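Each in structure tokens, the structures are laid out below.
Every read-out reported here was derived from the displayed coordinates using simple, explicitly stated rules and does not represent laboratory data. These numbers come from a predicted model, not from an experiment.
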Structure P
Amino acid sequence: MIIKHRNEPNVLIIMRLLNARRYRLSANEKNYLSNLEKGWKGEKKFDECQNTFSNDWIILNDLLLEHHNNVFQIDTLLINENLHLFEVKNYEGDFYIEDDKWFTLSGAEVKNPLFQLKRSESLLRRLQQSLGFNYSIQAHLIFINPSFFLYKAPLDLPIIFPSQINRMINELNMNLSKSKDKHLQFAKHLFSIQLKESPLHFLPKYSYNQLKKGIYCAICYTFINSCNKSILVCPKCGHKEKVESAILRSIKEHTILFPKRKITINAVQEWCKIIESKKTIRRILSKHFILKNHGKSSYYEYPSENSASE
């Protein structure tokens with residue numbers, strides 16, 4: 001039973017939007033974006049496996065927790081008579097271990113992912129005890145990408161390779177408790193105390209004037225030069241999108257990047273650039289948003305049940 005699904009990280013969304021808007025990401029920032037994309041794809045791939053977990057497991061994905069000012073993230077947590085903590089990695093290529101250090105086959109040292117796993121396990125253990133629970137915890141490092149290979153790995157490491165995932169799930173599904181009251185109580189408690197934003201993520205400083213204005217293709221990110229009354233056509237890949245859909249997508253993007261900037265007809269026209277008709281913008285805003293104030297001070301807000309963050 002999944003009671004917390006995984007949401008796309010806000011930091012990934014913003015970094016992707018900055019890149020699409022021609023913000024000049026440094027080499028390190030581009031590498032950071034690439035790692036975020038790979039990590040997200042790996043976690044989503046592991047989520048596909050969750051359909052084969054028994055419904056007697058309570059599953060929480062993407063938990064951001066804190067214990068005594070120590071912030072830690074759990075990719076996936078399974079709760080039954082005991083806890084199973086999963087750290088998912090989407091590594092590609094060949095690696096090897098030597099004296100507890102991890103290297104690529106070319107000899108470049110990489111951060112040992114087991115350190116993060118052990119830290120999360122330790123903090124979760126202390127957190128649950130402070131909440132009055134005393135589950136035993138098993139931590140697993142999941143390598144989800146079939147192109148990954150690790151040489152010289154000791155047999156006692158808590159590592160699950162791609163070919164072992166199905167077998168691991170079958171073993172975990174055996175001899176589970178059917179009683180969920182206590183486990184649901186613990187899961188709901190964790191859900192209630194999770195942090196909303198991670199202080200661990202890095203975002204470059206950016207401003208409105210640094211970003212390219214216009215509407216870009218939702219498929220290939222090419223900026224569109226012109227539009228007719230109802231359809232936008234990408235000049236590169238030929239993808240077609242309704243004008244209304246493209247404007248709404250661009251407004252949501254504007255709100256994510258600049259949450260303090262008000263949604264006005266002029267602001268939307270400037271952000272979208274190629275939409276010349278204020279009448280069209282006003283019609284779309286009136287249809288999907290709530291008008292606040294009147295005259296020169298008027299602006300629009302998302303309805304509470306349809307916020308831009310959802």
Structure Q
Amino acid sequence: MSKERKVARSVLDIEGKAILDSIKKIDSNFEKIIAFLSGLKGRIIVTGMGKPGFIAQKISATLSSTGSPSLYLHPAEAMHGDLGRVTRDDCLLALSNSGETEEIIKLLPIVKKIGARLIAMVGNTKSTLARNADFVLDSSVKKEACSLGLAPTTSTTVMLALGDALCVSLLDRKGFREKDFAFYHPGGMLGKRLLLAVGDIMRKGQANPVVREDSRVKEVLVKITKARAGSASVVNKKGVLIGIFTDGDLRRHLDGKTNIANKKIKEIMTKSPITIKREKLAAEAFQILRSRKIDEIPVVDEKGRPIGLLDVQDILKAGLV
């Protein structure tokens with residue numbers, strides 16, 4: 001095995017074990033932190049210097065996107081006016097492996113004067129930062145993965161993992177749901193997957209062929225062709241959906257012995273088809289189409305009347321898959 005592979009595997013082994021060791025540190029103290037943060041009136045302001053600062057930015061971003069208002073505060077810039085962003089209703093989450101980072105220690109008296117609470121994520125629970133905190137998250141590690149034992153590697157990995165544990169636990173405590181997550185992620189594939197409704201992409205009007213149950217097959221085929229659809233919704237005299245006619249139904253009855261063109265559509269349609277409501281998520285419709293191995297699904301209103309048609313091609317065009 002090459003030296004490069006040995007080093008890489010050693011790094012992952014050291015960092016992986018450090019994360020597993022952190023599991024034991026999730027105790028009643030952690031529960032108190034989550035309880036406190038879930039009732040916080042203000043924001044969770046995350047700060048850190050150097051490499052922990054980058055981890056702090058990620059934690060802050062995750063908090064914000066999962067229902068806990070947050071911002072990142074650079075500790076050096078804080079001393080030059082940015083402390084004005086901190087209010088007494090906020091909580092400062094400070095990351096420092098040593099717990100003695102000069103730029104962060106200088107913030108402590110002012111943060112205390114403002115009245116904000118302080119959570120310290122530190123590798124040294126007896127440090128100045130830890131002693132002045134309201135709550136302490138122990139992020140200590142046995143050693144850095146760096147072969148010199150100097151570069152922040154294992155310590156920042158554990159901070160990141162603890163930050164994720166904090167964010168997800170808080171998300172769960174607040175009852176943050178999928179639709180809430182979608183609200184904060186409206187753009188791109190994620191937003192489409194979570195927010196796009198069936199009514200947004202369904203075919204309607206002339207693109208949604210609807211026929212009466214006594215219609216002849218040849219008439220229905222003409223209507224489907226004009227609509228450039230793959231099926232037609234079949235309704236009774238009250239306009240309520242009772243069936244669907246697809247190309248699969250057509251093929252199943254093409255035995256060459258019967259003049260299928262003049263048959264009534266109700267004789268060869270698929271009865272009581274699967275349907276969906278327009279307010280349902282398009283992602284849910286896709287799961288139905290895929291699990292049932294069908295290509296189209298009629299969209300009905302509260303009275304069971306067809307108001308649209310959703311084809312798997314419509315979902316593909318919307319970029320959901």
Practice prompt. For semi-axes √(5λ) of the Cα gyration tensor in Å, for residues 217-280 alone, the calculated result is 22, 13, 12, so let me know which of P, Q that is.
Written response: Q
Worksheet entry | Structure from which 23.3, 71 was derived, Rg and Dmax of the Cα atoms in Å, options P, Q | P
